[in-house]
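Student: Structures for review follow.
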Structure I
Amino acid sequence: MHGVFVDANEALAMIFERLATPDDPRVRIHRDPDATPDQLPKILDGAEIAIVDHTALPTDIAKNCAGLKHVVFLGTGARSYMNPEELGQLGIAVHLIRGYGDTAVAESAIALMWAAARGIARMDREMRAGTWLREDGMQLTGKTLGLIGFGGIAAEVARIALGSGMRVLSWNRSPKNLAGVEFVSLDRLLAESHVVSLHLLLNDETRGFLARERIAALRPGVILVNTARGALVDEAAMIDALKSGHIRHAGLDVFNTEPLPADHPLTKLQNVTLSAHSAFRTPEASENLIGAAWEHCRRIARG
């Protein structure tokens, strides 16, 4: 049995090589982070395991990947890049990696929240253009943070927010419990939160979860943070709410279209802080991620 890491950047490739052991299954590293879906049948060349960081694997392409039985996706958001159920019908199992970057993503969500509250990105842009921009920010101590979804990342966000003196509410589809966090109805969370941060997995049930009606139910002047998946939010409704000021500011790490086009409406709004789907990118998280990918490969090889 052998595999191919189909779209490795140099940093991940080096970690992957360093964490390999003599008894590991053979995995070839394709050092091209810009690999395209149509290239995958040739890149895989009969391999049973595909390790995928960010390249889409449409079902019709997977049909042409002779011998492919397993996809190890580097993260939890495989549905943004492939259809696991359709691949399963082809006999291809999709394996996810959870928890590798909980702290990294949580810290990024907190950073976006603070940057949004104080308008730091806009001040930076204006000062570079020669304008001494000074505006009142939002003081977050004593304010309410609402977490939609409560897994490992949200728990880390809660820990940091509680330590900074915020009140933390959460809504989750299944019962959860964490000291200091009040679990409430979604309607109450939307109405009371000064900041709302999204932490849901993307699936058929959560796609478009923050629809226009729910955006309208947000507390006026709310800060919205999304480090989960762009498709969780009705993008057009969010943009309308940003333009009207109903959403004071959005801190966004994820988008419906990635990379985000230079002429996208979000790039034209002053009350948006953007980061390039990089919340998980720290050396510590990368080490955890690649270590978990190797464990998947070893388990698959053992049958």
Structure II
Amino acid sequence: MHLPTIKQLKYFNALVEHNHFGKAADSCFVSQSAFSVAIKELENALGGQLVDRTNKSVTVTNLGRDIYQQSLTVMAEMKKMMDMAQGNLLPLSGQLSMGMIPTIGPFVMPALLPELNREYPELEIEIHEGKSADIYDQLMRGSLDVIVLALPYEMRSVETLTLFKDPFRLISSVHNKWLKGRKFDIEDVGDGSVLLLDDGHCLRDHAISACNIKHVDKISHFTASSLLTLVEMVKQDLGVSFIPEMALALPWFSHEDIKIDALEFDAYREIGLAWRKGSTRAKEFKMLGDCIMQAIGR
């Protein structure tokens, strides 16, 4: 009897999640033909059909869905075994997969990577960027060891460590028509004056909560897919917005085009780490948190 391999299970999980042979193969960095062969070998090993194939779509069978759920458990247990092996190494050495959201990664990594190379030269770190929901999902599937994200964010079966507060700052065009020379007050600004990121970005939710935006009519119907796009929209005076302080170190914020102001109230998001509850590498992740705070301090 031939047992399924870890590679076959990994490929099948990708197929279920992408629902497309080509996209799933790309995510696993293999050719579509090799990917298809692995899926067929998995079906032969299990003695059942896991997916119905047509030219345009993939339908997971009932057996396939049961196998997918069991496969997630198997992969999680394999990750625990790897964590145990890593625990016998020096702290923060060997391989570490870390996820970061795009409104943190570009601002933390330039300072963090040199710090890690200096303090923990044996560490082989992989960085994966994605929205909070995506990296949390990858964490629970075992694809990531630890994630860096903005808190609060609803998660289950994880431990979290809050690192520091990241205050919001108000940005506006130097010739803006929205504030009319006054300090920002959400009750006074006109409808559609506040620019935010698209739905799905936790920074949008944190800005709405921290800056006490109670009326949706204050929010512009224009949205941005990234902070860079958001800044460019502010430069064009399409509205004002809120930017986390850590982002202000980047060259996007030329004072010739953008005005940056402190808010009259305490508005911030919290930056923190999260890892699977019960991980044997919890102490290492706390050391990683210390390293992030040192890097930000520098």
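Student: Distance in nm of label points 7 Å out along Cα→Cβ at positions 102 and 246 computed as 1.7: which structure among I, II?
Tutor: Corresponding structure: II.
Student: For structures I, II, calculate mean projected area of the Cα convex hull in nm² and state which one comes out highest. List each step's numbers first, then the result.
Tutor: Working: I: 17.0; II: 18.8.
With respect to mean projected area of the Cα convex hull in nm², the highest-scoring structure among I, II is II.
Student: Could I ask something else about it? Taking distance in nm of label points 7 Å out along Cα→Cβ at positions 174 and 278 as the criterion, which structure among I, II has the greatest value?
Tutor: Biggest value here belongs to II.
Student: By the measure relative contact order in percent (Cα under 8 Å, 6 or more apart), tell me the structure among I, II with the highest figure.
Tutor: Once relative contact order in percent (Cα under 8 Å, 6 or more apart) is tallied for I, II, the winner is II.
Student: Given -10000 as the derived value for helix-only ellipticity at 222 nm (-39500 (n - 2.57) for each DSSP H run of 4 or more, over all residues; to 500), which of the supplied structures I, II does it correspond to?
Tutor: Details: I: -10000; II: -13000.
Answer by label: I.
Just so you know, all these numbers are worked out from the coordinates, no wet-lab data involved. All values derive from a computational prediction rather than experimental measurement. Cβ atoms are built from the backbone, for glycine too; each structure is taken alone.
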